[in-house]
Structure formats: structure tokens, C-alpha cells
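Undergrad: Pasting the structures here.
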Structure P
Amino acid sequence: MNREIGQQELDDELRELFGSQAHSEGPLAASGAGRRFVGMDLRPELSSEQVAFLLDALANFGIVSIPGQDLSNFSLAHFERFANHWGAPVPHPNNFLRGGKPAQSDGDSDGPFEWVPFEKRAAAAVNAAFPDELACMPHESPTVLVTSNFRGDRKDAGAVRVSGGGSWHTDIEYEPLPIYVSMFLVHRSPVSRDAASGTWVTGPTGSSHPYLDDTDAELMRLRTRLPLNGETAFADTAAAFAALDAAQQADLEQTQVRRRLNAPDEGWLAPLVRTNPRSGVKSLHSPIWASRPGVRPPIEVDGLSMEASRVLLDRLEAHVLQPQFRYDHPHVSGDVTLWDNYMTLHNSPPIKSNITSLDDARLLYRLSCKGEPALALPRNDEQPWLDEHVAAGYSTPAGILNVT
């Protein structure tokens, strides 16, 4: 399987594995990335052949969307069981503390670990916003990140605001073993289109963005060109790498960067170019100097000063964010969408907050996985490996794996 595979050949394999109703759509992006697989029910346990097909698809296309899950019977337990095939599901940093601080802040990297109680997580606040109208799907797993634009009691919400969008990044690239695959399950997507442009929101203006103010103007323009209907923006770092000349590719394949969890940490060296072990596709892994300004320290290219590192990485980021490598993925209720964090960058769009209407509601659930895929479940991760690479040594409990 590769990006040049014919649709008929792809559909033939899909129907053989998933039934006569299954078919493919795509590519989703102009770069050739992304495929949509229609007619798959992800509730039943998958066979090893079905899992292998999906693993190969993501390894080649970078993004895979599986629409049409029935949320009246597809649960977050089904979602987490499915995620186990892609790697060990990891608790999201929003759901635990390190050294008394949220794990995505500047708390001690090796500080005492503490779970955030469910009643203090985003899900509890989301459930209070539209009581009896919209609530999170039931769950208590710390691996589930609730992504929403509403929470808490709306009586004192104030005026509706629009954010400038997030920053381009890959998920949790700042740990020695980075996140491999992330995925969204869509509960609700905004349907309001009341901006003057006919979109959900107007484009961000002024300095409403999370970036450092001294960024090159053209790079800033590329960074802030985000979708306006609540889509997730993606950039295809495999196609961007393939578009470089052979000499640039060779140099970058020898390049390592030092990543750190917090500024005082010594950090570790990681390759800038990754090769997918299933497909052999090479891609740039998070070629961004400061992907989380104010949250994580910038990365440093081995052998270069911090200033020279920024020049090189800003140039690469500007290359990756060119329109021919960009794709804005629309979200529809019941969709499961996966992306390979080594082969893509992604970003959150400008979003309304302090909303008062369900027509403006955006509610998604995200899971992320690291380590090796598994054709069959349960996974066989050793506990020492889990203790080293997964917060609190978490592994999905049997009650979730055995969901019917």
C-alpha cells in the first residue's frame, strides 16, 4: 500500500476485510495525504488482518478518517480499546499533576505524581454548561482529553470571544519516547455560520495568537492562516520532506535536536527526520523551534547555537506550512480521525468561547498512543516499560478491553 495505490485496489481490500459496504475516499489533501474509510463499525473487536490494513494505511497516508460511528452505542471504552492497537494509550497531561502543577506547565519534571480527580477535569465543567442538553460521553479514563469550547456555568460567561487559534505542533514530542498516533472522536461540531464571511468565525486579527512577537512576518502569516469552521489544520511533513532536494534531505537526516521537558533539564537528542518502519516514508518530526511558547522551552539543533537553531527551524517550518502541504480536516459527529505525529503537524482553529447556543458547540475526545502497534489485544507491554514511558505506568484495564 502506498499513496499511489489505485482506489479500486484499495476498495477491493477494504470490502474483503470490512464487508461490501466499505469503501474509500481521498486523497483528502492536495499533497496526497489522508484517506477516509466509509462503512466501518469500530465497536466489534478487530481481526489482526483488519488492524494490519489500518496500520499500513496510516503509515502511508498520515491521516485516516473513519466516519459514521453511532454514538448511541459507540462508547469511549470502544474508542480506547481501538486505540490500544496503535500503541499504549497515555494519560493526558491535563489529567494529572507533577510537583503540584498541571503536567503541561513548568512543574518539576520528576516531581510527585498526582491524578486530577474527575470532578476537577474538563469533563465535569463541560457537563455543567448545558445541563440536560449536552454532556460528555461517560468515562473516567485519564487517557481521554476532552476538547471543547464551553464549560462551567454560563450565567457569568460574558461576551462571546474568538481565539486566534493554537500553535503548530505534534503531540507530546517533548518526551524521550514521543507520541506516535493521536485520534479524535467527534461528539459535536459547530453548525452556526453567522460570521459576515459566511463562516463560523471571522479570521483572527491583530496579535491574537500564541507565538513570540519577533517572528518573521511571512512565517507568522503562514502560521495564522487557519480554518474558520472549527476544522483541525494539518501539515504533511512527509510530502514537505520529499519536496526538498537530495542534498537538503541528506543533511537533515543527519540532524539531531535537543528537546527538553523544562528549561533546567539536560534533555536528550532526537532525530529531526523519522522513517516510518511500516512504509519506509521519511518525514520531518516537529521541525519547530518553539512549538509551545511559554510552556515548553525551544529545541536546539545539535552543534548549533540557539540563535542558529531558530533560523534553521523557522525556515523548515515555513516550508512545511506552505499551502501545497496543508489540509483542513472538517469534523462531523461520529467521526474517528487518526494522524501519525511523525508525519504531520496540526493546529487548533480560531474558536468561539463563552457560547450560549448549542449551534456553536464543539466537543471532541482525543486519545494518544506511544510505543509499538499491536495486532491483537491485550497488549503485552512490560510494566517496567510502562513505568518509564507512560504516566503512572497506566495500561487500559480489562473492563474497557472487554467492552461489548
Structure Q
Amino acid sequence: MSELIALSMTPGILYLETIKRIWDEGNAFLPLDTRLSKPATQKILDAMTPRYLIDNEGKKHSLANSLPTSPDEAVVISTSGTTGEPKGVVLSHMAIQSSVRSTHSALGVDTAKDKWLACLPLSHIGGLAVIFRSIFSLIPVEILPQFDPDAVTKAASEGATLTSLVPTALQRIDPSIFRKILLGGSAAFFDLAPNVVMTYGMSETGSGIVYNGIPIPDAKIKISESGEILVKGPMLFKNYRDQSNPKDEHGWFHTGDGGFIDENDKLVVHGRIKEMIITGGENIWPKALEVIIQSLPGIKEAAVIGCPDKYWGQKVVAFIVLDDHSQNFSTKLQDQIKDTVKQNLSPWAVPKRIIPLDKLPRNSGGKVLKQKLELYCQTESL
């Protein structure tokens, strides 16, 4: 019986070798983000139901309430889905092979000359796909434990020609040191060097599926009547961990993103149709922050939005209403909010700004009018 194995390990060659061993044994793996808080990690484990967890020392720990996988399944990637709750994107070996083949074709990769550098978190498809490209094409790869500008520059000087980055990381290096850079995570608010390829994709598409507005080989895109981006191709995910499959009867996956095809037949992405915030390549769901912030003493209500930011893509901004309007909005309270978010969710979810209001703007049905809150994004102080 095939099992799902959770990996809580620092990125490196041991990580790669562990993946190979798991696959050789006929199992699939679940990459965990070691930066997450314990409650957030446990929430993922509860939702994904792996059989074992392998820690940073290579020790295997048995887990309760596990569910098996199928032999064709290679990896389960935890993503927030449309509700903010963990959803497991299941990629098959064949889907990964297709993604690697199409990616390398689009980039003109020479397996005898090129070398990949992995420096993004392996819990996300952007970083993990770099590892897959090495395994499935036998191309060399160097794996860094985390993004570090000096280490990235050194890797390039020692032969790395290809890498995958998010805008915040790209701004900290000289892009000319690589032959090609895949850029994903969020829209870039600055001019890109000619060797930088802007990608569009997600866990469900097995990495980037559109490069500089053009679908990679074997991938297809179209826009629905409602303006939603639909994608199709052999690199798409098999289903979610709960066995649900949202692809329609013709194999199209409805991304939840809005966009259009321009006069040059290139895809233009407006962004999430819903309210997800993407900051520094990390996805943040406002509701999760709002629940955490509102749980603190003295805070009556909270609403969270993302404001455009040249460095992070978006920055998290929280609006709060205090229980007692006469209560002083102190530095201590701000620090408490930030510390609580960091401990219970993640470091990148910590609000960059916290703004006190007398009340939140609402419609007649009581729903918070976040479009009115977004007017604050236009002020210089944000």
C-alpha cells in the first residue's frame, strides 16, 4: 500500500535524496514549511493525513489517522484553496514529467550545459519544481537552505544558469548572472531584465504554465464569460487530497483568477477574483488574520486587506475597532497583535500597518465593505 510521507527538513541534498527514496518505495511525500508555527503545521497534518513524518535528522515518526495514496501519486502540496483551509494538491509522476518537459522546452534548456539553483521554500511549487526538473531530466541542481543574495551570486559564479525567484528576491541580486530566471509569486512592480521570464501558475498547474503571457508547450488557456482564467494540460494536478476534482467535464481547471487575452494573444492577469493577499510570494488569507486579531482582548473587530507595495507585491494592512473607543491604541497593543499573528500563523502574515477605526464600513447586510478600506492604500502613509 502506498503511503504519504511528510517531510519537515531543511532544503538540501539530503532533502532531494529523501524524495528519491520515498518514490523508489512507491510512496508520495508532503513538503512542510519549517517556518510555520506548530499550530499551523498541525493543521496541515490533520488535513493531509500522512502516515509518517521525517524530521531534519532523518528520523521517521508515525502519525495517527493516516490515509493511503495511489502508486501514481508523487507529491501532495498543501495550499489554502478557496476557503483558507488546507487543501492538498495531488500531482502524479506523469504530470510532473510533463511539466518538466514543457518547461525545459520553453526555456531551451541544454542538459549538458545548464544547471538549476533552488533557493525558494520547497513547501511551495515554485521551489519544489526546481528539484523536480533535476530529478526527471538528470540536470544538475544546487539547493540552498534559504534565499541569500550572496549565496545565490556565488552559485551562479560556480555554474548555476537557471533559477526561480519571487520579486522580493529578484530585487536583491543582479539578474544578469543567470541565463534565465523564472519569476512568480506575485506581479512585479518594476521593469524586468530581458532574461527574466514572468510566469503564471499555481500548485494545481504543477508550476508555471504561462511564460510571459504565452502558454508553455502542451498547456492551454482560455477566458470564461465571467472573465475567469481557465487552464488545461497534462501537467495539471490529478485531484485534491480529499479526492475532489474541480476540473470540468472537458478537463479545464477554473483558476479563480481574473484576466484577459490581449491584442498580442498574451494572457494578462488581473489577480485573484477573491481577496487573497500575495506578499513576497506567500499567500495570505484575510479571514485567518481577522480571526486571530479579533481573539485578542480589547479588540472588537478586525478587517485585513492587501495594499500594493513596490517591494513585497502587496503588504498586509489590518484595520481594528477597539472594545472601548477611549482605549489608547498603544505600541504595546500593536506589538501584541504582530506577535500573536507570527506565533499562530506565519511571519509573513504579520501586518505591516495596523490602523484603528471607530467602526468598520459595512453594507446593509452587515458585510464589511473592503473596497472602502482599500481607499487607505492610496494615502502616502501606507
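Undergrad: Where is distance in nm of label points 7 Å out along Cα→Cβ at positions 235 and 339 largest, in which of P, Q?
TA: If we compare distance in nm of label points 7 Å out along Cα→Cβ at positions 235 and 339 over P, Q, the biggest value is for Q.
Undergrad: Of structures P, Q, which gives 1.5 when distance in nm of label points 7 Å out along Cα→Cβ at positions 227 and 259 is computed from the coordinates?
TA: Of the options listed, only Q reproduces it.
Undergrad: Which of P, Q yields 0.40 for FRET efficiency 1/(1 + (r/R0)^6) of positions 195 and 283 (r between Cβ atoms, R0 = 25 Å, to 0.05), as computed?
TA: Derived from Q, not from the others.
Undergrad: Consider the structures P, Q: one of them gives 0.96 for Cα Rg over 2.2 N^0.38 Å as calculated from the coordinates. Say which.
TA: The value was obtained from structure P.
Undergrad: Between P, Q, which one scores greatest on relative contact order in percent (Cα under 8 Å, 6 or more apart)?
TA: When relative contact order in percent (Cα under 8 Å, 6 or more apart) is computed for each of P, Q, structure P gives the biggest number.
Undergrad: Next up: Comparing distance in nm of label points 7 Å out along Cα→Cβ at positions 147 and 179 across P, Q, which is largest?
TA: When distance in nm of label points 7 Å out along Cα→Cβ at positions 147 and 179 is computed for each of P, Q, structure Q gives the biggest number.
Undergrad: Which of P, Q yields 1.6 for distance in nm of label points 7 Å out along Cα→Cβ at positions 123 and 171, as computed?
TA: Structure P accounts for this read-out.
The numbers here are math on the coordinates, done by the rules we state, and not lab data. Keep in mind the model is a prediction, meaning the values are calculated, not measured. Cβ atoms are built from the backbone, for glycine too; each structure is taken alone.
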